[in-house]
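Every number in this text was worked out from the coordinates using simple rules, so none of it is lab data. Nothing here was measured: the structure is a model prediction, and the numbers come from that model. Cβ atoms are built from the backbone, for glycine too; each structure is taken alone.
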Structure I
Amino acid sequence: MSERTRHHAFRSVPRTGVIYVMAEAAKRGYSASAAGWSNLGQGQPESGPLPGAPERIEAVPIDVEDQEYSPVAGIWEMRAAVADLYNQLYRRGLPSQYSAENVAISGGGRSALTRAAAALGTINLGHFLPDYTAYEELLDIFRAFTAIPILLDADRGYEFTPSELRREILGRGLSAILLSNPCNPTGKLVHGDELAHWVEIARSLDCSLLLDEFYSHYIWRQTGEATPMVSAARYVEDVDRDPVVIFDGLTKNWRYPGWRISWTVGPKAVIDAISSAGSFLDGGASRPLQRAALQLLTPEHTRRESAALQATFAKKRELMIRRARGMGMGIDLEPAGTFYVWASVADLPEALASGDRFFRAALEQQVICVPGEFFDIDPGSRRATRPSRFRRHVRLSFGPDYETLTRGLDRLEAMLERAR
């Protein structure tokens, strides 16, 4: 009996883009401890000390009571701390304030998004192309809603105006829109008056904005603040009526990816539904780590950490953009947020002029990147017979430390010189 027959009850589950490329790298000897590799595909930031940043937490004491299960929605203190942080950072002086009941804690970003997807009704949900690779399976596995793609064009810098948002909502009957802001992978940022207009349109048309804000402290555009941080929470009028649901966590903005602590902020009724979904999906986040995270969620700590990461990552961003262009890669849009550069390889030598060929050639140089087609998210593989619009792009991460980044770019440049 073949293995396929033996396990016929289970379907083949695809790996998301980063997981796939890491598995391919592992076949060639990569591991987190393997010397010599440059992981320019990683979706996590460097997590060690940075100049000017608060000290990193290196030990977590565990109270005996925290050996118990966490409430599915998170411990009350953690929920209250997140609500207070958003109020102090984004809602000072506004009459409507978030409370602990507007927050649910979960075990990582994917868990938070999965809870939200499971709680959606029979609706049309819009999503943008390109966007975060993990959305693909997420949008396919829950069949209550219909996922409708919204195409963004490179020649317009992936622009999408408030008037276009209104037209899509009305024309396609959208009840919700899912997006990352800043966008993974392009670095496109919606902020200021534009983001305020998005929230206003969502409010007036009763279309829920599901905003993945995990990169919202990696901001490279001037916003008028000393330490720019972007959130739609700033433009919400009534925290319990406005259809704005925000996802964030310790993973990127606080640089603790291994903790797997995230949160959802939104109207109380939505948080209740999301928490109910968590009761059968995941059961709740780590209680000891929620307790330890409380010290990270003060405005002072958050601003210091954000200022430090912006200073460090801005230098790596400049290096990545300059070196990628010097190698002949095209950059449709310099990233205004995130720690990624979305690069076109179309004008490189033919042997390297597709994202997949570039990725596989780079692996032979012990460098990892992510082919662009993974961000052409296609729930249900409805466009599987057609070539991806992003097959000639790669996503390059400047998440690693400067030395690793430089080494990887040097190897890519040498690879290109040989190809020419």
Structure II
Amino acid sequence: MLLFDKNSFLADFHIHSRYSRATSPQMHPASIDSYARQKGIKIIGTGDFLHPRYLNELKSVLVPAEKGLYVCKDDMDSTRFIFTTEVSNIYKQGGKTRKIHLMIFAPDFEIAEELQNAFEKMGNIKSDGRPIFGFSAKTLVKVVMDISKDCLIVPAHIWTPWFSLFGSKSGFDSIEECFEEETPNIFCLETGLSSDPKMNWQLSKLDGYTLISNSDSHSPQKIGRECNVFSCQMDYFSIIDALKNKSPGFVGTIEFFPEEGKYHYDGHRNCNVCLNPDESNAFNDICPVCGEKLTIGVLHRVFELSDRKNGFVPENSRPFVSIVPLDEIIAEALEVNSKSQKVLKEYRRLIDTVGNEMDILLWHDLSFLQKNIPEKIFEYIKMMRDSKLYISPGFDGEYGKVSFLKEIM
């Protein structure tokens, strides 16, 4: 489990502010900073910097730290913020409606403002922290690159059925089909919660891209459920260079178990139908209950586009580890819902007395944990590190369910 040097730093780039729909009101800089520290995240995305009110809020609370990174002005030792946002492009191409989510990284307030001014002329950036644009993904890339080559654009959660590069409902079959002449400006891909690097390694056409993972958090408790590991100098330009050039400064990723993602298998949530790709094929991708087309999940879509067998490891791949969030482990040990007060109380006690979440899940010696945390929680963490757990796969918007004791029926 100790694939990464503990002295590396962790970064979670993709989050949302409270100005995005279906997002917690706690997603403001002070709260984001506090929860990132609890998780062990050193660099956190701002999220939503195109939103005018949120960018003004960021101006009022953040001050420069390392080049291209910012901190809350009342605590210079706080979590570093990096300018990121997600946008939704919905448009027609090739006779189909395409729905693509893209992340944008920016190096400073000035570039963030220039991007904001440019996109305000092209769509509504005030109604949602993640704005919806009616122009193509390649147009967005051109606009951003014309403003600053220091920006980075990353296709978000590339396999999610509804809003992604390869999504079964509205995506493409290749990166070039989506971005056309702007393809050379794409260097990274975000794998999403329902896939991991091992799944993406089955596609040789992805070998030239850096695979990153982020939480896509809409609430502070979800920060860091996936994140990236770096050993480069901690500043914007070193981080972007490591991602663009696959340099040793980008070490690898910390992942959800992809089965726990809410689009891993195929199915219909309302019909309580969950199927693996072979089972879906047997039904011709039609729901056996209602007769409508199934929501085709990530695993199925990977199989459709792959040209390698599962288990292939490319030469330039980066290592990864998979985790179960600490609150879910506590909930399983206490046999209660992960949102219960019992879980929250025990989580805070462990963070206060033992260390941040990533230290507990990944880096503290087992002998130390055994002495300092309840026996059942310790046993489940040990089982997680050994990947000895059962997961009932997620499907059609339903998260998978983790069990450490028995297979879930």
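Summary table below
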read-out	value
Distance in nm of label points 7 Å out along Cα→Cβ at positions 134 and 350 - structure with the largest value, from I, II	II
Ranking I, II by mean count of other Cβ atoms within 10 Å over residues 182-189, the structure that comes out highest	I
Value 36, calculated as percent of Cα pairs over 24 Å apart, for residues 110-253 alone, assigned to which of I, II	II
If relative contact order in percent (Cα under 8 Å, 6 or more apart) is computed and equals 25, the structure in I, II	I
Identity of the structure behind -8000 (criterion: helix-only ellipticity at 222 nm (-39500 (n - 2.57) for each DSSP H run of 4 or more, over all residues; to 500), calculated), options I, II	II
